[in-house]
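These are the structures, in structure tokens.
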Structure 1
Amino acid sequence: MARVAIVTGGTRGIGEAISLALKDLGYTVAANYAGNVEKATAFTERTGIPAYRWDVGDFEATQAGCAAVAADLGPIDVVVNNAGITRDGVLHKMSFDDWNEVMRINLGGCFNMAKATFPGMRERGWGRIVNIGSINGQAGQYGQVNYAAAKSGIHGFTKALAQEGAKFGVTVNAIAPGYIDTEMVAAVPAPVLEKIVAKIPVGRLGHAEEIARGVAFLCSEEAGFVTGSTMSINGGQHMY
């Protein structure tokens, strides 16, 4: 029986690429999403991967969502915490809600998903958790104290949980993407985007599939000796 994987924020952008990569690896994949029903429906029709709607920042909703996936597909062995939002702004203009919502979803979502799935992985003696951090969680970024703090927190969360899971066959790792050619980056004004690309040594934006290949490796049987690590996939922009 194929192992079951959940990808949060798994119906669009980097998340969609990860969902497809894990499906190609032979996993039974469930994609979580928060709001865009139309795009989630189109994703399922296009890929055959079922999509489940809940807010990963809501503890009870996450417990119920993961229980529904397990009831439909089987015990959850792989979790990719990809869901995230931005509420950018300099600190003196940032509201508490802007701070709190980013922390609640980006970092709180990792905790909520782990609470729902880690105990079962531990009991069964096998599991893979991959958390999507960010280059901006490593290097910081002007106007992103909330996002950078949440992503940096993900890297610390990864190292701590890895120590708890190691002797039970559960690995916990992170991927720190650089600037990837997603819808969000495409919305950046051309002059700003040119300056961003100019700082990337390989001279281009990354592709979602390149992040997905890193995730697929960390979720594989072959990655059993890799835990507590952060894989930077950023074209050399930040060497951490």
Structure 2
Amino acid sequence: MHKTKLVKLLEHLDSREFTRFSDYVNSPFYNKHEGVIKLCAYLSKYVAVPKKSHKLEKERIFKILFPGEKFNKSTLHSISSKLLGLLHDFLVITSHEEKRNAHHIKVLAELRQRKQFKDYDAIHRKILRNSDNLYTDVEGLYWEKFSYHKELDVNFLTQGGRTYNENLQLKNDFLDLFFITKKLKIACDMVSRNRIIGSDYKYRLVDELFVYLEQYRDPDALFRQEHDDGRNVNIS
């Protein structure tokens, strides 16, 4: 079993991640399958010990999970697949933890749908207080701000708003910035690969973007000026 996708992926977890994953598997909210719990506990003992790779033989593991029963490859595969699925979910959840504002924006949407506007305002204040930019790429930052102002605009309409709402403009502007940044980055990758491997990638709409950008040598600076130096968009 040491060559399976499950074990290969588990080998890339450090001790802290493995401990957290074990807690995740043992949580009844995510998993109630006893066989999966036993398999996780067993693998946690031997995956990181190369000298004990023989402990990962399928027949040996099956005997631990189902003592006294005849080896059944499909049964073991089914349990392993369930554990691998949990591991995939765990990796996504833990990667999401670093993006606190993105998480809070989703919480806002859930609270709005349940009409819990007092709690909504409290979570909104958390977003506004979080001034640390956790993104290393502007694309992620622009997308998060687009999502933020999109949610605020929906909430404005939900509560019967019929006046000017700056969030409609802001979500449009941040979506533009996200698109321009992402589009130009992909175009650069295409140009680079065309030169290196002689491929023929087509980077459409780039000429039109350059015509637009030529009007505003620093579109981000223009954006900040239009919105009072960014004082209304501090969600990062």
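Here, each number is a calculation from the coordinates, and none is a lab measurement. A quick note: this is a predicted structure, and the numbers were derived from the prediction, not measured. Cβ atoms are built from the backbone, for glycine too; each structure is taken alone.
Structure summary
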item: Per mean count of other Cβ atoms within 10 Å over residues 122-129, the highest-valued of structures 1, 2; result: 1
item: Origin of the derived value 19 (relative contact order in percent (Cα under 8 Å, 6 or more apart); candidates 1, 2); result: 1
item: Which of 1, 2 leads on distance in nm of label points 7 Å out along Cα→Cβ at positions 50 and 90, largest value; result: 1
item: For Cα Rg over 2.2 N^0.38 Å computed as 1.43, the structure of 1, 2 it came from; result: 2
item: Comparison of 1, 2 - label where distance in nm of label points 7 Å out along Cα→Cβ at positions 82 and 106 is highest; result: 2
item: Given 10.1, 28 for Rg and Dmax of the Cα atoms in Å, for residues 2-57 alone, calculated: source structure among 1, 2; result: 1
item: Among 1, 2, structure where helix-only ellipticity at 222 nm (-39500 (n - 2.57) for each DSSP H run of 4 or more, over all residues; to 500) as derived comes to -22000; result: 2
item: Mean count of other Cβ atoms within 10 Å over residues 114-121 derived as 12.6 - corresponding label from 1, 2; result: 2
